[in-house]
Structure 1
Amino acid sequence: MKYTKATNYALHTVLYMIEQNQGEKLSVHILANQFQVSVTYLSKILTQLVKAGLIESVSGASGGYTLRKSLESISFMDVIQAIEGNGLLFECGMELGKECPIQKVMNDAEIMMEKYLQEKKLFEISSIKMNQKE
């Protein structure tokens, strides 16, 4: 199983925003520079995160992007679904006239993985959280 590069950048961007959460807005240029990716490419990713309600965009001279949800509530699955959508990872595609037993196993595995990723919050791996433990 493999997620797209966009998901990788989205996860890293949201984690960076969590760690930088000073209430100030981050410009797409700062974020793109941080991850050495084009502004255009990252803008498309940020748009998907805005549509999912994870971050918000403020236009204007002092505009930028900021978290919309609380630091502690954003899960890995929230970000992954914002970029990848909700489709199945595996589809049997075999027309056998009955339910595909392979599909059932794959669906069960996907449900377990999604549950785990929904429970894991990005904040848990942030430097903020790690510093609190010390």
Structure 2
Amino acid sequence: MASSPPLRRRRLSRRLRELREAKGITSEQVTTEAKERGGRWSRGKLTRIENNEWARPNVKDVDVLLDIYGVSDPDERESYLALARQARQRGWWVSYSDVIGRGTYVGLEIEASRIRTYEALVIPGLLQTES
């Protein structure tokens, strides 16, 4: 099955935010703890991570967050890190960015189970007949 890096990033961001909220930790506390462990951290960085505003997730940053959130189960940690590695990949559409732009919707389409369309003034092509 094809992988969608934008969708993986979105899932990873959501799951990391849910982990922090489940622990009842504020973003300020996470930032302070992450700075103590080394690395360049700010509340803005954590906010960008949790709001899916990062281009390519850093696996080391995800590892630090998992330590802070107390995720110790090796299988669970590996699932988060694998998701981060998959989210770092570039989609096939990147080489066509001059034509389709950032390709946000193309990246989501790979794993879509349903695509809906709304056209108020036009009959969709599949429903048109000659008469």
Fill in: With mean projected area of the Cα convex hull in nm² derived as 9.9, matching label from 1, 2
1
Worksheet item: Of the structures labelled 1, 2, which one yields 2.4 when distance in nm of label points 7 Å out along Cα→Cβ at positions 55 and 71 is computed from its coordinates?
Response: 2
Worksheet item: Among the shown structures 1, 2, from which was the value 36 of relative contact order in percent (Cα under 8 Å, 6 or more apart) calculated?
Response: 2
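Laboratory data are not the source of any read-out in this text; all were calculated from the coordinates shown. What you see is a predicted model; the values in this text were computed from it and never measured. Cβ atoms are built from the backbone, for glycine too; each structure is taken alone.
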